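Student: Take a look at the structures listed below.
What follows is calculated from the coordinates using simple rules that are stated; it is not laboratory data. Just so it is clear, the structure is predicted and the values come from calculations on it, not from any experiment. Cβ atoms are built from the backbone, for glycine too; each structure is taken alone.
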Structure 1
Amino acid sequence: MTADLMLFRRNPWLAGLSPDTMTHLASRAIVRRLAHGELWVSRSELAGGIAVIVAGGLRSTTFTAEGKEYVFSIMKEGDIWGLVSTIDGIHNANDVYAHGETTLVTIDRRTTLAAMEQFPDLGRCLMGILCHRLRMANTVLEDRALKPIEVRLARLLLSLRGSRQEASDSYEVAVTQEMLSKILGCTRPTVNKKLRQLEQEEIVSVSYGFIRIENPARIAVLAGRGDYQYF
């Protein structure tokens, strides 16, 4: 079994693909490695294909006319980037940078589109991911309009934590307070105040560049719902 094929089989979205589909994709995949903060694709570039994140993450962002950064999402290990632009062929919607030391398994657009025709299970899989993303986008918009900042912060931390099952264990999230404020659309002092409150309740602990979720069960209660994944 090739290394690329093992990476596909470990991916939660792709694990249900047939062996033939996986083998076909793995034989055409290219591994890319990015340093933290390195530009992966700009918003002016046309679609190059999809990327399976096997380590690190990708930060989708844009800047206002005044130069203020607005972060739309941080995609993490297990996520698949580039579906929309790969399917419709239109340039990427945002600038995308590596978030942490990042490893991607990439498949070019021509191969992806041809594989969707040849292997129907791949088309169904990618449509399922797009439906999930649309639901999560609706959740983010609804939360921003209706939910208080402490609830959105809890949901964001759980989203960045990912779908790990160690519900009783602590887990470290590599994210700064500045980045949280950019995603939540609030000021850094507001985020700092809410984190300090959570820290006093021993739900999280805060250090430079990291936030450790000390009690995932309690922060899940604060989040208030099971489908808290934002990205």
Structure 2
Amino acid sequence: MNRQRNRTALVTGASRGIGLETVRQLDRAGLDVVLAARDLTRGRAAARGLDSPRIRVEELDVTDAESVEACAQRLADDGIECDVLVNNAGIYPTVSYFSLDEDIMRRALDTNLMGAFRTCQAFCPGMAQRGYGRVVNVSSGLGALTGNVPSPAAYGISKAALNALTLVVSAAVPASVKVNAACPGWVRTDMGGRGAPTGVEEGADTVSWLARLPDSGPTGGFFRNRRRIDW
């Protein structure tokens, strides 16, 4: 009898913060995890801190299509199939709208939106072909349109666009591939700052929960604290 292979998750922007904690939680749940980081040295240092044989480190810059393609090819060459994709890599520009220049706006969209666009195109077709997949786009309530104007400007607009991408991808794949967005809340990380009310373990909880949804789980939704919220 053939032994069923272990599920493999790839987490982007995973050398620190919510990404690193998501790696930790998925590793503890028994998944093989690809810790993907733009800075390979930092990624390796982060992985050493977790000290798990199930964690593999990969260099991946989501703003560079060639970097995404190269990472996907290295994994394929080693026989590694990506079952779970956590699009966590992101930047948080706080410039007000009328002080916002095109370079900052482009960088926000290139990282927060196009990064997930590139990785979904690279890894979701394989999930669909194999009949199993989980995609989690780490978004934010600051990008929600219901009862809110996305803010700060570049960040909020890019996260609102990421939410739209979540719906588009969820409609483009079979039901066996669950595609959802997560709002971790305001989390105490380098990005969120020391004054944030939510610890990183709690912030990553909904992300790792969506990454491990059962076949009966939801798709095409936006979640905070494991509960669906409005777009």
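Student: log10 I(q)/I(0) by the Debye sum over Cα atoms at q = 0.07, 0.13, 0.15 Å⁻¹ computed as -0.24, -0.81, -1.06: which structure among 1, 2?
Tutor: 1
Student: A further question follows. Computing distance in nm of label points 7 Å out along Cα→Cβ at positions 34 and 194 gives 2.6 for which of 1, 2?
Tutor: The value was obtained from structure 1.
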